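What follows draws every value from the coordinates through simple rules; no lab data is involved. Quick caveat: nothing in here was measured; it's all calculated off a predicted structure. Cβ atoms are built from the backbone, for glycine too; each structure is taken alone.
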Structure P
Amino acid sequence: MDMVDTSQNALPKIPNQVCGWRFRMESSHVKPFVEGGLRLRGTYKRSESNAPLVTIITVVYNRVCKLERAIKSVLMQTYRNIEYIVIDGASTDGTLEVIKNYEHIIDYYVSEPDQGVYNAMNKGLSLAAGDYICILNSDDWLIDDAIKYSVRELLASNADYSGADEYCVDEQGNLVFLYGLRHFDEVALVMGNPCNHGTMLISSNAYEKIGYYDETYKIAADLKMQLALITDNRMKHCIINKPIHYYELAGLSDIHKDMMLKEVAQVLREYHPSINKTELCSLVSLVFDWQFNEQIISDIENILRKPYYTQKQKYYLLNRLVECGYTIKDQEFKHLVGKTFSYHHLGTRFYTFIKKIIYYVCYKFDR
């Protein structure tokens, strides 16, 4: 891969406001502050002909037992033009020592206190020189060909972002289920994440148009980012119909689940102006928590009668009710049942959130 001189005069003048506008983090009065990697040794990567630079960002806090697996999966990638950035939130459990063991191959790392997982992700974006960016959580990992498959499809489709299937595993690495691709259209507004965020490559151009992750959220800013991409008609997506990512599941407390459902409702509020607060809560409870009761039935029936929603959205919601045991009594709904849309792996929706919530919430509150 090509390297360039990293003296201040030689560095490219990048006008971007989101991605790649800084070469390194500035040391602040807040301690500790530790940085390292290839950039500080004079090595700076760039795109090549037919090999766009891909930035992989890992954000981490006190994950000494998991991080090395993620790092090794980056090093094993068969795609050759990758820069790797690690953002550590001033870990105290030995995580920084793991990072330092790989500083000869990590392009840049910084360890300093931050304001949570999305603040750390946004730091990573500001440092990312890649044409495409992948966010790899510290307790997840990629298959060896993950970036190769993704870049190949992005270039072939001239797409702005990609998504893929993934393996969901327990803490011992045993397969629990396959988290398959879902809808990258308006159905996502009533269904949730079109794919796991960790399977995505998003172009730097897309980030420039959409902006940073919303740091007012502790859990759901990645969902907000995904829906922003889907609803922006300037953005084109592509899919990789194979698992490229391993996603480790963990437990979920009632407090964390309630926080997740509240934030999801805040994200969806923007996309559902025609429904009231009770209807929105019922929508979130049905789709994200598999709740089913008379109040939810009544509220979803009200939503199904609204002209604001498309036929595809209504198909999904009514069939979701039927899966939960709903009996259709209103003739106006019967034509919506049994439509052939690819709502595969619906039963995994709640479980795919389990590990994400624990990771994000613990990341935030361990600080």
Structure Q
Amino acid sequence: MCGTSTVLQANAVTSGTGTWSQVNGPTTASFSSTTNPNATAGNLTPGTYVFRWTVRTDCSSTPYTAASEVTIIVNCDASYTLAVPKYRDEYRQNEVIATASDPDGTINSASIERGTLPPGTTISSTSGNISVVNPANLVEGTYPLSIRLTDQYNRTTLTDIVLRIYGDSPAIVPLPVELVYFRAAVQQSQVKLQWLTASEENNKAFVVERSADGKQFSPIGTVAGAGTTVQPQHYSFVDSEYFSGTTYYRLKQIDFDGEFAYSNVVAVRKGGQNAQENTLKVWPNPFEQEVSIEVFSGTAEEASIDLTDMQGRQVHRATVQLKPGLNELNLPLKGISTGMYILRLQTKAINQTAKVIRK
């Protein structure tokens, strides 16, 4: 069983008394009632427990005592958490595509019992994590695996997983709008899509498309564009019928003359896990006198922003206060010489950079 408590089962006593006691185990268990045949044993930790149900009958001049024992093994199964499948050319070296974990503690060893890993990947024999070692060797396909995981208590779990590697990503034609970000998040059993443009030219509309496999997309709604503008535009769309498992989204941006182009693909998992990174966003880029910055912070904290040239010399420094959640900041950069720079935003929990160009 998995957990910290379990309901014991014994025969009810019709005459006399029955009493639960603990014979052995890694901790001293607690009983909801020592005389209830269906008492709950609590305060359990991983390991083996033996409990005894003792019945004493006093219906004759000679008391009669009988006992039986029950063995309880406390152990939670180890499992894998799979990363959202991606196109072959999107993977990076040392990227983890499957993470092994055990609620009881740590994984001590792992071995493949059946199946073959995707070329270009490896499994850690100690942690069980599967990662990319050579992205160039990845091959499109579906890879079913049975993996035996052993935890710190020497308990084993045979886990079946399926890894998927997509082929090369389709060519993405740059949008006739400057798309700063496109994100998806599960909120109250719905998927909220949000995107921001820094500028638009001849933009008629965005068609929101959805997919269950990241390959075949279907339109689910349309959001009107802003035509031509150099002002930032915020957009949103809500999908209340997303798929079980992973759902993929992309934007089809359509011009007034009928030309169209696709955005990048974002994904969410049923249950609220977002398959996207909270990366640092900076726009416009190139800039003239100031930049806008977007960054996600888990807590309220102070952040430093440093701008350095390509020789590593600091040319600007600022301090800002971040709030929990998404932060949009304006950073004046008047007097900066033309050229390329590295912008770094840093807190105790964040350390992100972006290349920017002063035109």
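Determine which structure produced the value -11000 for helix-only ellipticity at 222 nm (-39500 (n - 2.57) for each DSSP H run of 4 or more, over all residues; to 500), calculated from the coordinates; the candidates are P, Q. Source structure: P.
Suppose you compute mean count of other Cβ atoms within 10 Å over residues 102-109 for every structure in P, Q: which one lands on 19.4? The read-out was computed on structure P. Which of P, Q yields 21.4 for Kirkwood radius over Cα pairs in Å, as computed? Checking each candidate, the match is P. Relative contact order in percent (Cα under 8 Å, 6 or more apart) computed as 9: which structure among P, Q? Only structure Q yields this read-out.
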